[in-house]
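Q: What follows is a set of structures for review.
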Structure 1
Amino acid sequence: MTKDINLSVVIPPHFFEAHRLIRDHVYTEYTFPGGRGSCKSSFVSEEIPLLMKRNPDMHCLVLRKYGNTLKDSVYNQILWAIEMLGLSSEFKSTVSPMQIIYKPTGQTIFFRGLDDPLKVKSIKPKFGYIGILWFEELDQFAGDEEIRSVEQSAARGGSRFYVFKSFNPPITVNNWANKYVLEERKSRIVIKSDYRSVPAEWLGEKFLDDAEQLKRTNERAYQHEYLGIPTGTGGNVFENVNVRRITEQERKEFDRIYMGIDWGWYPDPFAWVKMHFDAARRTLYIFDEYRCSKQGNRETADFLMKNKGVTSSDLITADSAEPKSVGDYRSYGLACRAVEKGPGSVDYSMKWLQSLNEIVIDESCKGTAKEFTEYEYERTKDGEIISGYPDRDNHSIDAVRYGTYPIWRKRGK
């Protein structure tokens, strides 16, 4: 059925053996931890339509932790794979509901986020059964128990199953997903990968140059991001923070300044930060802050202008969740703009901050220093670390993310 598809030109060479194992159904579960550019997600997305063609009674369920990340990640990824395999005429896709259908049989690829688990339980194929599961960004889920619950409720009624789990290993060794791949399971094979096995022309010169640059300037971050090696040992999200006095001599050399705002009232505070980024040394300096509660936009703007030296020529990037506040600041004569958010922006910006050689926080910025040094990963009820970033006690952290948006946005494209 797939004889006209030249798989050797679309499947990454280092996954040829994995393809054979899947074709022959040697294992039920295939777990793919890997670094950036390892093509693990590309490979899984290609295997899914091939499996459906070989198994006409089998449907597929693709999952991510959050439903709003599906379209720009796994949905588009599988559409890309179908095109690469030369099968576009055999599949049709819709966004509402989000699904991809194999036209000759009506087999369906369903997409769901586990932020609404009821939508997973409600899936009922018109025929056959869900025999293929793909958990993308495995570490984002809330532990093995949550994964098992999905497998038990979704994968029923058939005799043969394929379960794919792919992720970039989190930095901390104690993350539940990093521990998970170390467990011996007869029905599973773990296949690690990184970009060094991918043909250079597939990745492009810029990708390779960026990898080599990070290797030269921050070996630890390179090993984590590009080789997929967990290099941290604890639960702290940021292990590159240095709280100290930033000298006047250092401040004189700060040329390009970044400012960020996370709006707040009470109990969440308003948070403003002022920063400088040294691109050559990959070091972020946070050298001023302002945090307050129960102050309106007029009050905070006046304080920043009178006490922090903020002028109409200083760009402030703020949380887009409050367009009225952004508009208020503009009406006061300040150059305030809303940050552009999108699927994966929190994850990317946090990983960018983690990858820096150093985040230097002036000792006078007590609120910011407290957040960065005490911010920890989420944990399961058994105390195992998961990769979710807690949405609490992170107001200055968010202000930093917004303020540095012009930097990490360029690196994310």
Structure 2
Amino acid sequence: MRSIQVSIVLAVFCVVCTLNYGTTQTLGDIVSPAVPRTAELLLAGKEPVRIVCLGDSVTGVYYHTGGRRAYTDMLAIALKRLYPEAQVEAFNAGISGHTTVDGLKRLEADVLARKPHLVTVMFGLNDMTRVPQEEFEANLASIIRQCRAVGAEVMLCTPNSVTDTPERPIAKLEEYVAAIRETGAREQAPVVDCYAAFEVVRSRDPFQWQMLMSDEIHPNMTGHKLIAETIAGTLSGREVSLADEGPPQPLLPKTLALLKGGKPVRIFAMPPYDSQALSAVQAVMPGVTVEMIPWPVEGMSLPQIEESAKQVRELKPDLVLVAVPVEAGADSGEQFLRSYKWVLNNALSFGYQEWDCLAVAPSVSTPELEGVALERNQLATALIRAQDIGMVERTEGDTCAPEELLTAWFRDALVTGEN
């Protein structure tokens, strides 16, 4: 899985971006910022730089990326790496299902009222299903002009590429991507070509592209890092990598707040970690009240576990503990990948985090893995990291009992608030 991550980072450095009003360059060729006023403010670091990211569910904070942050947050991190003195205030204005029509309706309240220095605009995945292309282009042009009227610079972003489906055929999406590029050229607005960035990865290795995606159309956090790197690279004219950025701390904010407040915590957990998590939490924080709800998955295939995960959002627990057994298989590698993603997706609330989610790598219960089991463990850990949630895993050479690893993890997460 490390090779997957390294290859994706390399792909980022070779990504194609459309800059300077339609001129196509590789990231390595970028020599000047696409939005010079914003870049100057970031470099000076004398005042907060307000950036608003307007878009749909890919922009918004949803289960696809762990339910706590998305590329807007990662863009702020990337810009701080590029401009250490910068004061960045990044605002997420993405709403699921929205089109440019919706974006125009809420432009004043969600974007202009914040007095932004820079606005990024990413639409298309929903527009292609119900907004005619001519209207789509007119809406983008109107958004650009209204943002500029309050003094903001604007960058149009093409959306990520997708799996070909009847609702969103790739050929039609490419027409809307071309429309974004053409609108940018007409309006003299730089275009961040995220679509091209994702296609660079897919052209090199379709599996690596799948590892950027949470489902057919939404990127996971690994994909959102690529989006943020691409936007930051276009903005600044310099390369930046977010490959080493871990999940947000504390890893279990809701659980931690409830326990510190003396309130009971409801945990929905796969065995054998239902009983082990109960013991671990009570060992770390004696006297707390924990209601454990078992999530039985013994003997199930991975697609069956995927189906059982649909109950999580109805239960609305405080903490979900996912521990897919290493023996849970699927009919094909493609099915395994899809089902594992949806087990994780369904373990999270739809929108901004309503409960905590923690995953346990297969190697924790089975230290000596080899063959297919080892491959499944590697894939599982890569997918969990891509979801931007906490993970209990076993380091190489560690022979501790699973209960010890779990207790140590909870001690770090609940006592120090970090892991």
Structure 3
Amino acid sequence: MARLVVAKHRLPYPAVTGTDVVTFNLLRALASRHDVTLVSLVVSEKQRAYAAAFERVGVRLVPVMMPNKKSLFARAFYKLIYAGASWLSASPRDLWYYNPPAFRRAVREAAAGADLLQCEYWFLYPTAGAARGVRKVLLKHDAEFNANRRLLATVRNPLKKFPLFLRYLRRRGYEQAACRKFDDVLCLSPADAELVAPYARRPPRVVFPVVDLPPADELCKGQGNAALIYFGGTRRPANRQGLEVFLKDIYPRVKEAVPDATFTVRGEPPPRGLRRLAARDPSITLEPASPDLGAELTRASVAVVPLWVGSGIKIKILTALAYGLPVVTTPVGAEGIPARDGAEVIVAEKAESFADAVVQLLTDGERWRELSAGGRRFAERELSPAARDAEIAELYEELARD
């Protein structure tokens, strides 16, 4: 048994977003064999009560209140401090926002005598640096510099492109340098590991995500409902850009072929531009994230993941496949997921072919059943906690003893 400490800039519970699903299931897998402590920033006193959820899976939670969340005065004060420090040092704001002194101190104390300290996301390297005498691992949920590069390539307006280019260069430099500050780097897919390899001390290792597999009686039963769903983030540039393309160029084609189709976006409050697009069609609804997402996936007909920029494994795709909910996505969305195109997931690059794939699933019952069964088989083969927990625990034991 190894003593492991995980530092994260946000509490991964309730595990609704992709990054939270990855972390919570990883912690659960590690706790099956190791002594695990999670040190996490929290944004409210209410989140401290979630300690019981982590205790149930064998994880000790050390919550640290973000200093700027304690009062309205603190919010204004720290916003000014963080913005000023970022501007004066020409460094990303994340380095100041997510590494407050209390967090660094809590991580240092928890890691004293530990075998391994894992930090999630590159901008936590100052916190990692506060811990001495412990092996350090960086878990990269994605290659952010690759996502930003792809996003930059889609911008045509020079007035918008130039500041984005400067931001891209600055963040890329910090992200790549951060990789060298850790003994090992872990990635969620071979594609990201290949991108990160030139900047890591040693070849990155791959920890493919685990998602829960619902029982057979909770699998998708949405055939014939003509109900499309997107669930997950809406504010990140990659997600926002993909949803804009879907609402402008894809969904109207689907509605023309299947007039009773509906589309639900379930996740964080979307930005104004997406709200305006959704308001044009009453069949489009914007709903908040729900901890009971499974019930929504059971009723839906097709999950759409329209992404043309971005990086990393899309947990929303893995979750939908686990429920037997057919998925239509893009090459960027399917990147790093070893599912077979056409048999376990449908990958469409152009708006026209994306719409055609959705329409086929809504109108061809046999095709829907084939893809639903194929997606579930993929999940049972690649994502099952029963098959992967031991593998993950062994990898971390190897890292801790290396």
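Q: A value of 26.6 was computed for mean count of other Cβ atoms within 10 Å over residues 120-127; which of 1, 2, 3 is the source structure? Don't skip to the answer; put the middle values down first.
A: Values: 1: 12.1; 2: 26.6; 3: 23.1.
The read-out comes from structure 2.
Q: Something else about it: Assuming 1.6 is distance in nm of label points 7 Å out along Cα→Cβ at positions 48 and 248 as calculated from a single structure, say which of 1, 2, 3 it is.
A: Numbers: 1: 6.0; 2: 1.6; 3: 4.7.
Structure of origin is 2.
Q: OK, next. Say we calculate distance in nm of label points 7 Å out along Cα→Cβ at positions 216 and 376 for every structure; which of 1, 2, 3 gives the highest result?
A: 1
Q: Next up: Quick check on the output: 37, 23, 13 is Cα extents along the principal axes in Å, for residues 80-127 alone, derived from one of 1, 2, 3. Which one produced it?
A: 2
Q: 3.5 is what came out when distance in nm of label points 7 Å out along Cα→Cβ at positions 72 and 152 was calculated for one structure; which of 1, 2, 3 is it? Write out the running numbers ahead of the final one.
A: Numbers: 1: 3.5; 2: 1.0; 3: 4.1.
Only one of 1, 2, 3 returns 3.5 for distance in nm of label points 7 Å out along Cα→Cβ at positions 72 and 152, namely 1.
The numbers here are math on the coordinates, done by the rules we state, and not lab data. From a predicted model like this one, the values you see are computed outputs, not experimental measurements. Cβ atoms are built from the backbone, for glycine too; each structure is taken alone.
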